[in-house]
Structure P
């Protein structure tokens, strides 16, 4: 290997905010060790691929990225990590046993040292059994390159074992970052000038249940709030059990926390929810969303929906469609069911044909469009605090997000990037929102 100061490393990331946080930590450590970081499309000595396996498509993309790296530089080393690497390491080792190394999710703290080691051949001994991990893998981050919004992983793993989901097998059991470490990472972000943090995890609502003394997510938020850092906060996806009246009352009073919730539904049919091993009913979901809006009338509520789960007939889909039409939600994230080997749903009877799944996905994405137009339209004429993020878009205007996660385009100089501005929402062009800085 060349001298470490001249070593070039490229990193690419698939999947969730947790993966993105972890990749930011790899970049922090690599830069501290004097490594030159280069874009993934460029020739590099070492490539790091942080993979995802939540869908079949994500797994295929992960494999393609490894092959692309070796085409770009056939002599490179490729370190593969993340969820797809954890559950199917052999898939990557078969690409090139001499060039590819797999690092399991439980060993990510060692990844940079492995990357920069002088080994001529990478064994797969860095995989490990993530199901036996008792503590969260703490990965400090200095900054998020090219981002004004930073992610902070406060929790990892999942104990739910939904019948369609491979993540508990890829991430292990729920583990939490102690509050002192959370605060330390927040203070680093504050020193770096970060204006907004997304608190993220695999199942964030389970935060603190594994700690001693036991802690709740709400208690962590109260600790964060007392720090009074000049940062605003968002919560990533939260399951129903994590959204309580006490949580909503806190969000209502704590000015730093943004009125924005992403609450997975997956299905609005109770029989399908039971087959999914989702521990709530459509009625409970409806009550929770209505309670959110009661406490926080301007809140944006986003929804994950999984379409075409085995056994989803026309009536079950109609129950989902009708529920979502009736709810005061702001947007939908719609996904067709994808078989994941190793999960119970993969082998279930009643698999839905792809054509039917595509038709149902199209109907829900049309509903998503309508929901966004209605939600955004309600805010025309109002002034919101918007974090200016970038003007690199088709309109060549500054783009940012309101407190309740409305994307807004407006005229502003480049110097306003990473500043929170008062912006009046003026008009919609279909579901695209335009505004004007008023201060």
Structure Q
């Protein structure tokens, strides 16, 4: 058996990621809570992981004890600004306490300012005084988001300087306005593109506001990037569908920030103020899609995305383990933005039994190491997630946590992947001994003879 260890650059960030609505519990004043109460989700979030009740302390203790030196979390807009003209200083103080808790544990925080959930006053009444368009559907949301960002950054700047403005704006827009899985549950491709354009404008405004308040800040966003391949490369229709699906999901923010013109399947949006508004690229990577032409799927422009039948599937077949896709994603970023720092802001797999997660984790870490050896400036990795949390429309049916969660008792359950990730964090690398211990079935792929 090969005996080897691969190491990462000194100062590399090893952490996990969470999001406010998914872990805090009892976020009753946002659009997701109402969406759950209306029966649109498999379960209701309820207490979630009870972070608002203080259990963040024990979860961060576990993170620190197992070698993590970073954590990405989000603040909840509806807690901080429960009404248009009202600010809750006690909520900001609680977030300050969380940040102090991270720093006391040697954990570098990344603060995400918007992670899918919106205050009810924004989602229902609309940003526009005439009520024409709700939430992110009108450009009137941009100054409202900027105002919120300014309030948060002023309050938290003593403890944080790494900021993620918006999480997965492409998924927010497509899931809320094309597939209808997220609130507001609409099916309007044109409106989805308007929403994502408004999110890009809001990101640009937030970027400048944060730097005005905190010049040393590092500001970016988290982008769900999905590599895709045509089911039959020889088929013009499959290639066409692959390109439409790929550009529809992947192009908008990156093109807007590259040159100020956001490219979408329905045309281009000029957002000149967005050009250059990122200090790092935040990559959320999970898997690779195969795309074929499908006349029965008009809601997705007659393209169907799927995984090949022989894939290495997760527990509910939601994710296929395709680690080379992470390397390809990092290559795409490095070519689009040469020398721009890259943070892997999410990567993980739903696996309640923790049988696939060890090899998924080890194989993806090895692909990051491959990319580091091309001198691409990859600065950190945030595994999704620290503990099982509420997975949006899928509720509690998927378990992404290194630590399991008993929803009824709030007990945390230590999975073997906790110990694998702890060894990776403490070694700042991955060894053949770790692979042999936790996922021997992956040895030949990671450390071949």
Structure R
């Protein structure tokens, strides 16, 4: 980490040619990962990253530069590169830095850097062995364990000087089942903003392995999903990825500020039925996507995006708040100091509604129950998406029937949002990594069970 004197000098240098705002972001991150394949440790990687990113604004223009040279000379040269791209007749002055301490809701009892690699390997092996032992048809298992310890300093010309420390751990298992002719996959990958105590009190490694194997076995015995337009019930937890991708990215200022979102200009208008409330909340204790402060130094917030079907707001970073004339919402994030931050999600979810899960299923004469969602893709400008269903079942006469594989959900964000007509009561979250212009970031997705009245289901 840098001294206040060097940071103040960097801010002054960045503003020396007329910028009206400057920001310094210093990072020191250490991470470890373990990968297990063929019943042995395949890779064990230690990584460290430190450096500084400096930005300067002039109205709705900005410049950014970064360096891993944290010497005083290296930092000031980086600041002058930023200043060299700004030209104004009247330089602005920096306000004196005043340190601000932000409270943290994220207790960490066992800091990963205090544990040896054996502790990580033992946790991963428990999950790995449980997946292999689940059924003799499980022919391949890949397991991974990761932890990161990220320390940041953020200072800006408005006088902010703040620090934060972010510790995260995650375990993931992928299992492959086979009947000698067909192979099928299953996956489970929970994580949290916690230390290694996560695997004592919240996540049981054996259950992670068994869940991946269970899904692989369900898919091995499943027939192909028929292609049709039908009602779909999407279960809680990682089912929330469909809102995250299909709607969440279109509610980020990265899209809205440039009029490239299907939700532009719709604040105060109905975009869903009154059962739908959607929230992005970076303040949830110990959740995977939670933040105490964002990567511009704004405190994490609970932002209501949609309330009872009415669009209430967007997720806005500091720079795009200038373009939009709206306040920042604590959503500015970046993968590391080499990236320029922008508006990103944290923990984004559909809030619990009034319906019972059993009633949602019973309401469907014929449809699809998406028990687990997989990956997908979306065009934020149009909202067009395509998502794979990792574990699915047909619903016949209001009852969950035979498993099916190969299902995908196709539509647009605004279209699927308008067709959510039932929302369950049991909220759960799932963990993932979200990629966008400011890099790959840990995020939560979540929802209770929901019903989409009709959607195109791809299959055979």
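Assorted remarks:
- Answer label among P, Q, R for the case where log10 I(q)/I(0) by the Debye sum over Cα atoms at q = 0.09, 0.12 Å⁻¹, for residues 150-269 alone, calculated from the coordinates, equals -0.31, -0.52: Q
- Structures P, Q, R, by distance in nm of label points 7 Å out along Cα→Cβ at positions 134 and 214: label with the highest value: Q
Every number here is computed from the coordinates shown, using simple stated rules; none is lab data. Remember, it's a predicted structure, so these values are computed and weren't measured experimentally. Cβ atoms are built from the backbone, for glycine too; each structure is taken alone.
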